[in-house]
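Please go over the structures that come below.
What follows is calculated from the coordinates using simple rules that are stated; it is not laboratory data. Bear in mind that the values here come from a model prediction, so they are computed numbers and not experimental data. Cβ atoms are built from the backbone, for glycine too; each structure is taken alone.
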Structure I
Amino acid sequence: MQKLNKNVYDHYTRYPEKILQFGEGNFLRGFVDWQIDQLNQHTDFNGSVAVVQPRGSEKIKRLNQQDGLYTLFLQGMKDGEAVNEHMIINSISRGIDLFSDYKAYKELASSERLRFIISNTTEAGIVCDEKDRLEDRPQKTFPGKLTAFLYFRYQAFKGDQTKGCVLIPCELIENNGEKLKETVLHYAGLWKLEEGFTQWIHEANTFCNSLVDRIVPGFPVDSIDEITADLGYQDDLIVVGEQYYLWVIEGPDWIGKELPFAAAGLHTKIVSDLTPYRTKKVRILNGAHTAMTPVALLYGLKTVRDAVEHPEIGRFIRELIDDEILPVLKMEGLSQYADDVLNRFKNPYIKHYLESIALNSVSKFKTRNLPTLKEYAEQKGQLPERLVFSFSALLYFYHNNETLQDDPAVLQFFKEVWCQEDGDMLRIASRVLGEQRLWGADLNEIPKLTDRVAVYLNHIHELGMQRALEQYCIQGERYVEVVYKDS
């Protein structure tokens, strides 16, 4: 059977490269690159995406073997009906391997047509490493790579103000565009780049905050043989996503003219303030995802749907949203949004594996759940018990778990703590909560949190997740208080 490539796809088109994309993963291909494909089909955008990888290069190789083509399945409710459709996406021109072909990356910086830079490197991606150097090939961090690229572009066009870029990061952190700009400017100072470059960053480039929303589980492992037989070609980059999507970009109105989403009929908004969109989505949808993941995985479940339909865990998630997340947000329409989110989680077409959500769970909890935990404690004068239970499950999940994917320094920290404290849950909780590099603050200062986490850690360890959660769900607050006092 032939592999998908331009020889197999009769409608293959090579568009001018207008977009540099940091990230070759499932989400960007099932969300951003699909929208670029829609722009090419329904407007005069006429542009493609050159992709570089934040980490390894295996997927870049597969992209190039398939000439940037891949099949996207969109499954779920659309206009009130259950729809399962698929299409070949033809918006990626090529992948550039930064480790073997940095020259091509540098050459792209001098492209006249390049205009946009998009990224999704997870919440852990927009960081600075003081060891990064302009001379590195490539730099270690995404912002380091980006700063080098922008500097190459600044040099290539001699600071021409018309050759700046529109940067739209998709990482789920607050003010992601502003944070990215700050990090680029930090690198400019670290590398002692000339003042003219800093001015060019400020005056010629537009950094947009953005919010993304679509559940994209990725490659359909369980059904790939059947799908391949139906398609009639081999595709190593198939992506599965839900029908629902929303992209909110905070920026000037003129961006909507250069990226004509409205003309293509896309549900993408250019707004002056995305704060309400972001708060609702990150706290409820992403917060529920992150909160359920360690609990459900330790319980032995595999998918999001398994979790929300499970008697105990489903109840745990519903009550966590209703009783702990929604009350602190104080916004209109939240109950309906929460219902919609849980229905999306139950999408029968999609297998969203919890292991894929577990990537960089520490930084995700910090961004998605820690603000809710803090605000609840401040507003109510007590702890949000389900979030604390989830937090404890997360810390336990990082104990001796060889399959976890996270920053090596984070994994090493947890390994050392669990090893050195030898099962003393109170000391483990105290050390982890006090690690400001993880949380941006000393969480031991939140009243009763350290003791409560230690209690939950101990019971998850002694009883196992199933018994600990069953007792918690059955007895609720009374169980917590009895255990707390006995400890």
Structure II
Amino acid sequence: MKDYKTTIVTAISYFFIVLFCYAAISKILDFENFQVQIGQSPLLTAYAGVISYAIISIELVIAAILTIPSTRLYGLFASTALMSAFTVYIYLILNYSEFVPCSCGGILEKMDWTEHLIFNIFCVAIGSAAIYLETVVRNFNSKKSIYVLILSNLLSIALVIFLFIRSEHIIKEENNFTRRFFPNGLIEQQKIELDNDFYYFAGQDQTKIFLGNITRPLEAKILSENLSSSKDFKIQLDTYVHLYKNLRLQIKSPYYYLHDGSVPVIFRGKINNPASRTISYKDAYFDQFAVVDSTKFIFRTISGKTKAFTLGVLDLNAEKKVRLHPEILKKQLDGIFDSDGLLNSETDRGRLIYTYTYRNQLIVMRQNLNDHFIQNTIDTTSVAKIKTTTLSDGRSKMSAPSYRVNKLQTIYKKHLFNNSNLMGKNESRKKWKSASIIDIYNIENHTYIGSVYIPDRNYKKLSGLMVTEDHLYAIVGTEIICYSFRDSLLKALQ
């Protein structure tokens, strides 16, 4: 009878030896990919660096212990505890994760997550049976072995739950700069080819997408939501006497606006009516501009007093049309490059966001600029890493390559979509070089939601970004692509 039990214990032990050795060696041979996959785990993201090494080491150590008859029982205890940890991990993935990541790890790579769960439960069961049989064969205290088995499994389960809770906290609140990607979070629906790569998103209304063109500022393109139809729209100005340098188009239904802050001038016209008229001239010089309503605007300019970037309000109906708010943009070095960023406006709730280019901050503001707060992006660059020099005429210029953090953004309702320029921890360098990364934030509860990739097209990177209720639109090179949100991402957004 003992020989029969010994044979079963030996067979189960060698099963675990083969399993752990194969899994560990597979991870070692493709370690970078394994580390990236662990880094995208919803439960272990914040600890991916440590865990990737720890799992391989533990698997090899357990396999070694199982090969020695005198330590085999300890190896079986460790095997069942490890498989219990894997089982709980998969259960949490399936039931409490915002999304289900790609699987990883040797033999199990070919299984889906439900098959993983069944396989792991089977391993825990045969491991427990082997412990009992080994206890009987070696005349050990059966009750003591059962207590040790229960305790070791509970401890391993508790460790996984602890890592899950801590990882969630670190990723969402402690700014660890570890991204969480939604696998295939965007589904390409439609794309169209543009006649050049100078187009930009000018805005949207309930059913249409509007594109402006840098080289042809008086020509707009109107697209349907699904990109199935398009038409050109030419704009007429009421005066052409100014030497326009940078006319840009913005849409806020039912009007369109053309502005050139270097002149400075603002034109307004009704959508589908080509005739526009001047509504502001010489009220304010600016280089960025956001529409609040038909007579009120937020702009960025350089203050004559501080010689630094400053936000201001232009209200055409007010007695004092222009009011500057130098307290909002915070100077770190020179007040120009260190405070550089992009101003975006929200259509339905009237909020504005200014995202710094060279540091990990964004400013969320109300329309009057009196109420604002600062929120951090997940990058850890809190101080702009730039070097400047002052020219003889007093102007500043970059004296060294800049460390750019944030490239372009768009806001829709309570979500900011930010095209980051930096690679986070445990990310695939190959993937990072061939795609643009979009980090998504909830600006109401100050949290990071997750990230998605937008692939390059013909070696061109993302140059335009816009989001609606159901879609994300991207301009990449000469293509505009319409993406829908996969259910896992849509659920997180909602």
*Between structures I, II, where is FRET efficiency 1/(1 + (r/R0)^6) of positions 18 and 74 (r between Cβ atoms, R0 = 25 Å, to 0.05) highest?*
II
*The value 104, 48, 35 for Cα extents along the principal axes in Å was derived from one model only; which of I, II is it?*
II
*asked:* Quick check for you: by mean count of other Cβ atoms within 10 Å over residues 282-289, which of I, II is greatest?
replied: I
*Which of I, II yields 49, 31, 26 for Cα extents along the principal axes in Å, for residues 242-361 alone, as computed?*
I
_Which of I, II yields -14500 [helix-only ellipticity at 222 nm (-39500 (n - 2.57) for each DSSP H run of 4 or more, over all residues; to 500), calculated]_ = I
*Can you say which of I, II returns 6.7 when mean projected area of the Cα convex hull in nm², for residues 354-425 alone is computed?*
II
